[in-house]
Structure 1
Amino acid sequence: MDRAIGEVVASARAEDPETEVIDLGPGGLELGRLAELTSPSLFGGGKVLVLRSAQDLGKDLSAEVLAYAKRPADDVALVAVHHGGAKGKALADGLAKGGARKVSCPKVTKVGDRVDFVRGEIRRAGGKISADGARGLLDAVGNDLRELAGACSQLVADTGGKIDDAAVARYYRGRAEVSGFTVADKAIEGQLAEALEQLRWALATGVAPVLIVSALAQGVRGLAKVGGAPRGARGAALAKELGMPPWKIERVQRQLRGWSGDGVARALSAVAEADAQVKGGAADPAYALEKTVADIVAARRIR
């Protein structure tokens, strides 16, 4: 909603930089004030009038807004923010029938929608990010759209626009243990040099070895779960069967293309051994982790 309002304001100020913005929160409009706010100013200049929570205006105020919308002032842009639902629907329908431009702002609730939101924000800022990179940013930042939008613009500014998993991990290394999961993804995908680089960087920035082992274990177990899923299972049924979100299943399916059943079994053994070593069985947990990463990459080549 804020983005849609911002675009109206930007458009008005492109024509008149001195355009005044009047933002009325709930309860900020009473009978008669709309005529006062939309009347010509002695000093000239345009206005953008934003009516928040328009569904709460009530019958009389709604009628006043609809009457104004039939004969709007040339230099005033009126924005009515309606939160949806049946309350105040007559106002929203009346404005739409009167020719008002309707901008729908549906709630972003599904993971796929959030991924699309992140990729759209990156494009808006002039950059490009893969779907996997967008999911990594979601894991790191969370689901708040304002925080995500801010993170997207900052990443484009910091990286020059091309954003991958490594860039997300580099700038958000302290959140959601992104570092450990990046190590796991690189190892599972057979990228030994990149996995070791990410491992050393993660350890240098304070990520606990036990968290890295946990990420490796989750990654390899994901291969085993998806690889052993019933044939023919798809979509929601498969997600329910495995207890994994559909986007993660798709990612693991792509990673599985280079693996055999024997290779996954060997990787599981390597992770189990690493878990024991970082919990006291090894004198040097960093070396144990490096060996585990190498073993996982080698297991991927088993046919």
Structure 2
Amino acid sequence: MATTSEWVKGARLRTLPAAIAPVLAGTAVAIAAHGFRPLHAALALVVALALQVGVNYANDYSDGIRGTDDERVGPLRLVGSGAATPQAVKRAAFGCFGLAGVVGLALVVLTGQWWLLALGAACILAAWFYTGGTRPYGYAGLGEAFVFVFFGLVAVAGTTYVQLLRVPATAWAAGVFAGALSAAVLVTNNLRDRAGDAAAGKRTLAVRLGDGGTRSLYAGLVALGALGVVGTAAGTSWWVLLGLVGFALLVRPVRDVLGGADGRALIPTLKATGLAELAASVGILVGAVIGA
């Protein structure tokens, strides 16, 4: 079905960079500390991908049954467009969360750190209640904070921890990088959908800040992401500054956002921001390998 394939394409755009970048950044810190463990890193990547895909399905389901996607500017949603039933999308979300749980359990067994089960449960609950439940925090303007914490700080520090069994300060700096750019992707998404979200009663941070404040926030997050790369390099190897090469992809997006791009004109910005996060994380990883 063409509509389903369109959804997959959009989901891939949202999912891959935000899932892969924190794992690459966290692994770079482990490499710099001479504690790289390939199997642990691979399992962390599977967990991150499963959680990201699960969040996409969960958001699609919850927004769809609330009618938030009835007037949508961005890529197609499965429930909102009628391409899939709500129950099918809900099952897909919980299937992904289940996969993340099983693989996460394997990591717990390998590391012997059973307290990580509580962290994994918190990640799954945060993913579901972003738009799910009776009082979703994504509808209260807290989505960017969730992304910064869970797909930035927690994902990077967690990836480093399962390899080193400790979290160096540089892992938090790398988490700031990943969290800032992941949040910038969401800011772009919410800026694009601001009018529709406001009409549907979805009080995202973009709705609360208004047009000008949201555009300034995007630029600020890009700058914060770059500072995160510099902080990571300061504690590992200056070769890690290769990650700043990825920020070249953000020159035009920042200009477009600050210049007033709106609606569907922000879709290329959304794509470029995700790709920049992925490219920067590859640069950080390569720099860590060279430095080590």
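Things to note:
- Given -19000 for helix-only ellipticity at 222 nm (-39500 (n - 2.57) for each DSSP H run of 4 or more, over all residues; to 500), calculated: source structure among 1, 2: 1
- Which of 1, 2 leads on mean projected area of the Cα convex hull in nm², largest value: 1
- Parent structure of the calculated result 5.0, given that distance in nm of label points 7 Å out along Cα→Cβ at positions 114 and 194 is the read-out and 1, 2 the choices: 2
- Answer label among 1, 2 for the case where relative contact order in percent (Cα under 8 Å, 6 or more apart), calculated from the coordinates, equals 12: 1
Bear in mind that the values in this text are calculations on the coordinates, not laboratory data. None of the values given here were measured: they were computed from a predicted structure. Cβ atoms are built from the backbone, for glycine too; each structure is taken alone.
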